[in-house]
Structure I
Amino acid sequence: MRFVITLSLVGLCFLVGCSCDDDVEIVEAVVPLTGPWLGQEPPGAEPSLFLATALAERDAAWTPDGKRLFYSIYERQRGAILSRSEGPDGWSAPEFAGFSGEYSDLEPFITHDGAWLYFVSKRPLPGETEPGEWDIWRLRRTETGWGIPEVLPAPVNNEHKEFYPSLTTNGDLYFTSDRPGGLGGEDIWWAEWTGEEWAEPQNLGPAVNSPGPEFNSLIAPDGSWLIFGSVREGDSGGGDLHIAFRGTDGEFLPAVNMGEPVNSAALDYCPALSPDGSIIFFTSSRVPEDSPDPATFTELETLMAGPGNGRDNIWWISADVIEELRAGPTNP
């Protein structure tokens, strides 16, 4: 099982001790994380923990060069977007992204050319002072960093909730919304990019959506498949990841459950793709298989104060699972 070191220091770290007394306390040096993927080996066919602390981590978005990671935490009924960057001394410690922290923000997505970072926020709309409803916002990449957040205009955003933006390379936008016209509760919608603006959003229909909730979708860069979360009959637990492939007619074939080991008895959702397309990241509240059962209250406290405590964490798995599912009997 791979675990990200939960606290990392940039620069030199030294052993720290007290005096020459017998009860000397020594603090071990923390080695900076170096190399791709926060210094970890890429996953295989079994999912494993990618980023886990005692907090609830979710979502994942990478710059195209793989040297900066954005992700969300959701604590105390508030979301925040964090970032980590790889530099000469390794990966930086987590910190709030420059545009996040004042209001509730979640669900970063970086376009495939690295030019835009999309996210959702409850920050006040232009001209208003009070926090708003969940809407989709974005920032443009500049020579000095990221620009000023701007809210997407209608018809993408409206008086209802919009979540989890994901875009194809040609700019088509897929997102979650509870707006009228869906099949039930939250559904997955898409808005075609015309070259100048987004067209009126369209519901993806019964091939993807159901009377239950569908949420947090990831569209393939070329639009050939869609991975999304759903709670429906036949699920493994609190909500599973499903995938729908686009047929030869351009429409999505009926979605299929991605099955084990992707899904578990816990909630599995928030899919994301590595810049090279080789890895799927997703959020899960599953408990690692090697996690011990606490025998005392003290052991329980210790387990809950660390990673893999049953709260949301970011997991990863080889994207080969997509082609395996495409070759299955449901999607010839």
Structure II
Amino acid sequence: MARTEMARTATESSQTSSPSADVQRSRPVRAVRREPTAGPGRLKGLLYNQRLAPYLFIAPFVITLLAFWMVPLARTFQMSMQDVQFGQATFIGTDNYERLWNDRIFWKALFNSTRYMVLTIALLIPIPLVLAALLNSKIGSPRVKAVFKSSMFVPALTSIVVAGIIFRLMFAETESGLMNQVMGIVGAGPVRWLRHDTSGLIALLMLAMWRYTGVNILYFLAGMQSIPSELYEAASIDGATRVQQFFNVTIPNLKPTIVYVTTISIYGGLAMFLESFMLYAGNNSPNNQGLTVIGYLYRRGIEENDLGFASAVGVVLLVIIMAINLTYLTATGTFKKEDAR
């Protein structure tokens, strides 16, 4: 009897405990994550970490930005508050900026740079835009268009030094100069192109047009080719002419490209130096008519060894460029977020 009751008790206990055992068997077994140990295994784990990978990818850019932009910028600002002479720096506060404010040659250089910037934007935005629209249209032979695009882009591959020397010879004062030969054909006498302010500015603008028109054409052409053709088809169905399609379809969809080209043109115009330096064969043009802000910085910093004052010129130029570009980008709505669709 005792054995029978003991067997019955064991059977009941096994039946009672079996559901919990089944639940335990049905639970998934969690893998135990082992932390990588120090050494090659831990280094490999850091390299393959999904959270750390983006920072590793942008690290070269950040390091380059800090080493070649932020650090020199901070150093330039520091030098602009100093009198740097033969390796000795003396803190003088804002004296360099006060001298700069009262320096009429600086204002002359700033006027020349601003005038050049405004005129290059007025020429190098609409003209390449129209030429790009013609290249993007169905007018003309594709082979002729390809040759035209290549020929317009070749000047951008030419060194500014070489281009400046060529244009200096073209605008020479002698009758053998190319531009004076053209003037002779129309019955005018030789012109001293680089001795007068207006004619010298024309020479600079022609150099800029020759060199950068092809580049801007490619910018605008790339933007136009990204516009869906369905928009033009819908406009033509509605009866829009080619001119109306250009102003109502092409221009609005080309806004990001136009903003980009205008932004780099603002910087390029205010930071222009080498074109004027090579055209006038130096940094001393008649009555400083070809002197730019960068040329003035070069004159004071390199030629006259006044690095503190030159640093102040660089800081002011940076502030001016940033102020103009940020104002322009804000006015065009570049910083606004797109409406949620």
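Descriptive notes on the structure:
- Which entry (I, II) yields the derived value -21000 for helix-only ellipticity at 222 nm (-39500 (n - 2.57) for each DSSP H run of 4 or more, over all residues; to 500): II
- Of structures I, II, the largest value of relative contact order in percent (Cα under 8 Å, 6 or more apart) belongs to II.
- Ranked by distance in nm of label points 7 Å out along Cα→Cβ at positions 93 and 157, structures I, II are topped by II, which has the highest value.
- With volume of the Cα convex hull per residue in Å³, for residues 61-124 alone derived as 140, matching label from I, II: II
- Test item: Cα extents along the principal axes in Å calculated as 75, 48, 35, pick one of I, II: I
- Value 0.65, calculated as FRET efficiency 1/(1 + (r/R0)^6) of positions 173 and 213 (r between Cβ atoms, R0 = 30 Å, to 0.05), assigned to which of I, II: II
Computed from the coordinates by the stated procedures, all read-outs in this text should not be read as laboratory data. What you see is a predicted model, and the numbers here were worked out from it, not measured in a lab. Cβ atoms are built from the backbone, for glycine too; each structure is taken alone.
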